Structure I
Amino acid sequence: MKYQCKVAMVTGGGSGMGQLACRNMAQAGVKVAALDVNENGLNITAEHLDNISKYIVDITDHAAVQRVVEDIEKELGPIDRVFNCAAIMPFGKITEQPAAIQHKMMAINWGGLVNISTTVLPKMIERGNGDFVSFASMAGLIPTLLTGAYSATKAAVTFYNETLYHENINSGVRFASVHPPAVATPLLDQGKDAWPKMLDDSGDPIEPKEVLDAVEKALDNNVFFVYPNSTSKWGAIFRRLFPSAIWKQVHKVEGW
């Protein structure tokens, strides 16, 4: 696949979607800055690919993000693509899930996006080109039992993405807000202790490649909301038109 970008920055580059995005772009000749707190994961991401540069950084630390962006642009050149993939996804009943975990999810899933966008995006807008891709989730559109805190973070990401797009619609930067259903990545393992039956009822997780292919197609066609398969497309429509029916089905499936 050909990419328009020359220098891409990927958060959550040490596993799952971010890892595959890094390797895909690097194999196509893009210089990639892979960000994560997981050093071992970053080492795997960069294996046999000299054009992947590893940066161990906590994206909830705004000052650290500013420093790493400066380093990337000095070492690799102007960043003209951002893939914001970093997230955590522990599930649980809201009243039973520790408050610290819920706050941590919001700090990473939404707060990290805030730090990335306010640091990198102004530079892209000033140059008048680039791609800004941020991963939300179908969970940010359709909450279900046991995913409340995670869904809240992804709902925040969804509305933030949409506003970013419309505030900069004529900037020359292409935006995409990605809303996959469950994807076969290590992230799913974080939810296994309180796994909603609804996720199994929705079908098998899709492959990361399907999501990334959908992102590239959407960018090329100036489509902002990215729904990688028919389940996610119809889910978004049904949530808007029949929210009560969806909750009725949720309770039926979960049994409470």
Structure II
Amino acid sequence: MAGSGRRGVGVDGHLGPEAIADLAVLAEACGYDNFWINVNAREENAVRAFELSAKRTKAMEIAIGVFPLDRYTPEQIAQDVKAAGLSDPRFIFGVGAGRTPSGRLGVDRRGVAALREASPKSRVAIGGYGPQVLGLAGEIADVVNLNWMTPSGLAWATETIQEGARRAGRPMPALYLYHRVAQGPDAATILAEEVVKYRTSASQMRHQAVMGNPPWVGVAAETRADIEAQLAPYRGAATLVLKPKPPNRADLPEWRRLIEFFAPSG
């Protein structure tokens, strides 16, 4: 299932539940269709951020992308989600194996099963970029949370997910692509530094190498016209989730400015 011009935005979990919920309200007012909360550490209280964001918005999809299963157990996540009573068709809960040393596909399967039981009305996503996890996502997930994709990388990932769905005899999951964005004269430098930072992960190194080690991936914009021109190669292939990269990750006014700057134009 390809994207259809829909656009989302993603924010960092470290900002805290109240600030994240305020940004969710802003995102809906700006016309975004979906709002994603990026999770790193358990102390970020992502479930509470999700709960507040859901309560303060009306129709926008609210999503977690993703719970890293090397830091959370599926049972812990399911318990938190179920205790908060979070089950609704506009909700998406994502899981990813993270840096789990072995048995990564089995960990993903457990995460999907636990969330389906805890939140039966919601959709469950798998995040990742390797061929095995993408094939598994095609087999069992409702949504695939993709990340770090060039246009050719996205085409390859889509084929891999489709093959997994065919093997399972089920429909193609919906595709959402995290796409980093920065604004200003240093935007390309900010995105290039982000690429280098992620090369500390062996799986990310392999993924970037397969894509030809691009100097940066995302949108480096000075004007709003730059946004649409750089998104054009992705349009229709997945629902784009723009991930702003402020120079200071704790600068809430800058988060607000970037969410407004990259908002849908129509």
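Every number in this text was worked out from the coordinates using simple rules, so none of it is lab data. A quick note: this is a predicted structure, and the numbers were derived from the prediction, not measured. Cβ atoms are built from the backbone, for glycine too; each structure is taken alone.
So here's what we get for this one:
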item	result
If mean count of other Cβ atoms within 10 Å over residues 18-25 is computed and equals 20.2, the structure in I, II	II
Structure from which 28, 18, 11 was derived, semi-axes √(5λ) of the Cα gyration tensor in Å, for residues 82-225 alone, options I, II	I
Highest-scoring label, criterion being relative contact order in percent (Cα under 8 Å, 6 or more apart), among I, II	II
Read-out distance in nm of label points 7 Å out along Cα→Cβ at positions 90 and 138, computed value 2.6, structure in I, II	I
Distance in nm of label points 7 Å out along Cα→Cβ at positions 66 and 178 derived as 2.9 - corresponding label from I, II	I
Given 0.65 for FRET efficiency 1/(1 + (r/R0)^6) of positions 106 and 162 (r between Cβ atoms, R0 = 25 Å, to 0.05), calculated: source structure among I, II	II
Highest-scoring label, criterion being Kirkwood radius over Cα pairs in Å, for residues 10-121 alone, among I, II	I
